[in-house]
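Below you'll find the structures, each written out as structure tokens.
Values in this text are rule-based calculations from the coordinates and carry no lab data. From a predicted model like this one, the values you see are computed outputs, not experimental measurements. Cβ atoms are built from the backbone, for glycine too; each structure is taken alone.
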Structure I
Amino acid sequence: MTKKEKKVAELSLETILWNCRNELRGIGGTDNKRDAVIGLVFLKFAGDKFIKRRAELEKTYGDKPDLLKILLDKPSSYLSENVFYLNETSRWEYIVRNANAENIAVIVDKAMEDIENANEPLEGALPQKFYVSPSLSVHNFKGLIDEVNKIDEKRFPEDDLIGRVYEYFLQAYAVAGDKEDGEFYTPPCAVKLIAELIEPYSGIVYDPCCGSGGMFVQSMKFVNEHNGNKMNVSIIGQEKTAITWRLAKMNLAIRGIAHNLGENSGSTFTDDMHKDKKVDFIMANPPFNLKKWRSEDKLKTDSRWAGYAVPPVANANYAWILHMLSKLNTQTGIAGFLLANGALNADGVEYQIRKQLLENDKIEAIIVLPRDMFYTTDISVTLWIMNNNKKARELNGRNLRNRENEVLFVDLRRYDSNVVEYVVDTVKKAKKRKVVFSDEQIQQIKKIYTSWQTGIDYENVPELCYGADLEEIRKQNYSLAPSKYIEFIDHDLEIDYNSEMKRIQAEMREILALEKQSQKSLSEAFGGIGYGID
């Protein structure tokens with residue numbers, strides 16, 4: 001092995017992914033950079049899975065050459081195993097061989113077109129005629145292909161290598177972008193917390209604003225980590241932005257997660273693609289404080305607001321809440337979603353909606369998260385748990401008590417000690433610091449929630465959690481701000497000022513005595529010249 005080969009073999013995955021981003025410095029626009037690299041990553045993993053499946057067919061039917069020849073070129077031989085069929089010029093090995101070609105951009109675009117045409121689950125998902133448009137030189141294009149080619153399961157034998165690579169680039173370009181660029185990406189630890197709390201083991205999981213599909217990915221991870229069967233989970237959702245909708249379909253497809261995100265992108269409010277559908281779980285991170293989500297005269301009589309006031313045009317927070325409530329299974333549906341903290345105390349029409357939600361006993365928990373968790377805002381946000389069944393019952397091995405007309409309030413703003421740095425600019429190497437929940441912290445939060453649900457080992461803890469009943473909430477004018485219920489201690493009142501003043505005075509006398517002794521020593525050393533002591 002040459003010295004150069006040894007150096008490449010020792011590269012970390014992070015270094016390779018960093019190098020990919022460096023090759024894209026010539027492309028303008030965060031979206032273009034993100035889509036350029038994720039598209040190639042998709043081709044790489046699709047190619048690897050295709051070759052692996054092809055080898056399985058050859059091993060199984062090697063003694064039947066005529067049948068093998070038919071199976072190798074039959075798309076269903078691959079699709080039946082959640083592997084995409086690739087013709088010869090769509091395979092990653094072909095793209096690598098032609099990385100130096102002047103028409104490499106055309107080759108990659110053609111590969112995308114052919115793969116989408118041959119695999120129905122990918123319809124509308126892959127970028128079309130994309131690579132011929134960014135101003136990426138052949139040299140940089142080859143460099144990018146070479147770097148992506150190093151991402152190999154043999155070199156990095158991880159359980160979810162595909163997921164790690166996808167999350168790296170989604171996160172990296174969310175951090176680098178502006179508010180809109182980051183809307184489609186929710187921190188994985190926040191998504192994992194939602195999954196751990198609502199426990200989507202089986203049934204239909206829905207996200208009305210699915211972004212790049214992170215909620216769905218995490219729900220499947222939850223099922224796998226808890227030895228569940230992902231075949232018992234159905235994924236449905238919707239995304240308004242076309243580019244992000246394609247990202248979600250690619251993200252889910254390359255992981256082999258079956259899904260229904262509608263035939264195209266579209267607004268959940270004005271073009272609900274799952275109308276009248278009832279679901280078991282909702283996981284969502286709607287755009288915070290979305291304005292002008294409907295025109296003044298539209299959707300006023302929409303059935304989703306039945307029994308509630310019509311959400312205001314100026315802010316969609318409560319429109320999202322009512323939309324999700326309308327989708328939940330009326331007997332057992334549960335939702336975990338994120339909203340800006342302003343929704344906890346909003347007045348006017350939003351107050352009326354919040355009051356009715358509480359009187360209808362739809363809110364189970366309000367959990368305020370720490371600041372600096374999100375990539376495009378430093379505000380603290382709230383995790384809401386909405387539950388259509390708060391009665392006593394057995395659930396996932398736990399005996400839940402009756403929690404009707406009760407709400408759990410949790411304040412996690414002190415859970416801010418676990419900080420991670422994210423690179424914002426690959427040239428200037430600028431970084432941002434973000435708060436991230438550790439797995440241990442997530443389990444601590446889950447224990448608070450499940451202990452409150454069961455009534456076993458739960459107690460209200462000052463500055464952390466409090467279980468309030470509806471009468472207490474009424475007295476607080478239906479506010480959902482945890483600070484209205486959780487006891488906060490004024491630590492200044494714990495100070496014994498007399499003892500503290502005596503301590504400070506004693507320290508000052510000691511300092512003065514030392515200074516006086518020092519001056520005396522200097523005076524003696526220099527014969528008293530200029531160092532007289534008063």
Structure II
Amino acid sequence: MTRKKLPIGIQTFSEIRTEGYYYADKTDFCYKLAMQGKYYFLSRPRRFGKSLLIDTLGELFAGNQTLFEGLSIHDKWDWSVKYPVLRISFGGGVVKTIEDLNDNIQDLLEVNQKALNIDCGERSHKNCFAQLIRAAHEKTGQRVVILVDEYDKPILDNLHKPEIAKEIRDGLRNLYSVIKDSDAHVKFAMLTGVSKFSKVSLFSGLNNLRDITISRDYSAICGYTDEDIDTVFAPEIGELDREKIRHWYNGYNWTGTSVYNPFDVLLLFEERLFKAHWFETGSATFLIDLLAQRGFFTPNLTNTQTSLELLSAFDVEKISNEALLFQTGYLTISRVEEPLPNLWIYVLGYPNHEVETSLNNALLGALGLDEQQALLNRLQLIPILKNNDFAQMQNLFTAFFASIPNDWYRNNPIAQYEGYYASIFYSYFASLGLEIILEDVTNFGRIDMTVKFNDNVYLFEFKVVELVPNGKALQQLIDKNYAQKYQALNQPIHLIGVEFSKEARSVVGFEFLTILMKIDPI
């Protein structure tokens with residue numbers, strides 16, 4: 001098998017097609033977009049191939065036929081027609097003020113004026129944009145293709161400064177409103193970004209966009225599918241464990257075919273190491289801080305129920321946890337339920353091993369734990385589990401809470417909600433990448449947390465003593481006969497009851513019982 005170059009960070013379609021890079025053919029999606037509609041919006045997380053998709057569409061409508069030879073669209077497209085293409089991308093640099101935004105827009109308009117050989121004169125940005133669209137149509141006789149990449153980045157750069165973010169949002173709304181007003185001159189328009197701001201806030205002047213973000217037909221429009229890995233990138237797999245590649249990096253889903261983040265896969269093939277390639281390139285600080293402020297129960301991240309309306313509700317003044325986690329790629333759609341006719345519930349979960357372990361590791365800092373100390377604690381937890389040293393596990397978790405300064409408890413609202421202590425337990429285990437089942441359903445009730453490791457099963461029950469004064473965590477595990485669910489595995493089952501005190505800010509009860517299951521052969 002012939003190996004090619006890995007397109008790491010390459011967003012230019014012509015470069016990929018002419019300089020010997022791998023390319024996963026997405027032109028069937030491009031053809032469907034062009035044939036079935038006119039105005040589109042697509043949201044995908046960062047480093048997911050949105051810019052390459054936009055560039056591919058630009059080359060397609062510009063009629064650059066040679067770039068598409070051998071691809072699925074080549075024999076379907078009318079190459080005799082070339083459309084004028086207007087490109088706008090806010091992907092470069094950071095916009096910190098409305099003045100930065102205006103300078104950026106001015107530069108983008110000048111680039112397009114030069115490319116189309118059209119002069120706007122001294123018009124305002126909004127009027128220049130409109131003039132470019134009209135004049136390009138008149139000059140070429142073909143309606144204009146408008147491609148906007150990273151449409152929301154100037155706002156996202158300033159979410160920690162809401163007043164500036166709103167000012168920038170209004171400036172962008174003024175620009176984007178031109179697209180709808182220019183309908184008679186537009187052949188095709190597409191906007192892509194990480195988030196989907198509500199139509200009221202940003203798209204009030206552009207409410208005719210078809211949002212294909214959660215569309216079964218377009219779930220794999222960005223990212224690599226299993227088929228892509230096994231065919232296009234087959235020469236790169238070599239000694240790498242194929243199932244491990246899937247476990248680490250697959251799982252992003254928008255109600256259709258699941259995909260891999262391209263950046264992860266390409267870095268894996270380049271470095272031959274399983275690492276958090278995608279997570280480590282971005283900053284989750286804003287997300288972590290926001291979850292901490294809101295007292296978000298971290299075990300809920302594995303099974304969050306929401307609606308399409310909430311997933312799409314994203315604005316400077318109001319950002320739901322679910323929308324933020326989903327649109328930034330830390331959670332994905334694991335399944336869709338219809339409990340009543342036409343009542344659709346979207347269940348979110350981690351896409352893969354990389355995100356689950358990396359996010360929970362980052363969350364430990366928001367839960368009050370020093371980053372370096374948290375790492376040392378995690379390293380100690382591994383031999384404890386291997387040796388089933390539960391007395392030492394009690395000491396370690398007691399030390400976790402003892403290491404958190406009193407000032408942190410006073411200044412952080414997350415410490416006040418009842419799920420705080422269980423969140424620390426869960427995030428430690430999740431950050432190690434262990435197999436975890438939360439709210440594990442049995443015939444007798446729900447186990448708070450089940451962990452499978454090293455041919456052992458660990459059943460955890462958590463209680464806050466101020467909320468359940470007479471409750472005993474271990475006794476509940478025994479009384480409910482929770483171990484019965486796993487007895488057929490013929491593995492040791494460990495019942496662990498953990499009791500916390502909000503007043504003492506520590507573990508005040510830690511009991512365990514090991515059941516050595518033995519199934520007699522028939």
Self-check item: For 12.0 (mean count of other Cβ atoms within 10 Å over residues 291-298, calculated) the corresponding structure among I, II
Solution: I
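Rank structures I, II by distance in nm of label points 7 Å out along Cα→Cβ at positions 43 and 507 and report only the one at the top, that is, the highest. Please report the intermediate quantities before stating the final value.
Details: I: 6.6; II: 3.9.
Largest value of distance in nm of label points 7 Å out along Cα→Cβ at positions 43 and 507: I.
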Quiz item: Of the structures labelled I, II, which one yields 2.5 when distance in nm of label points 7 Å out along Cα→Cβ at positions 259 and 339 is computed from its coordinates?
Solution: I
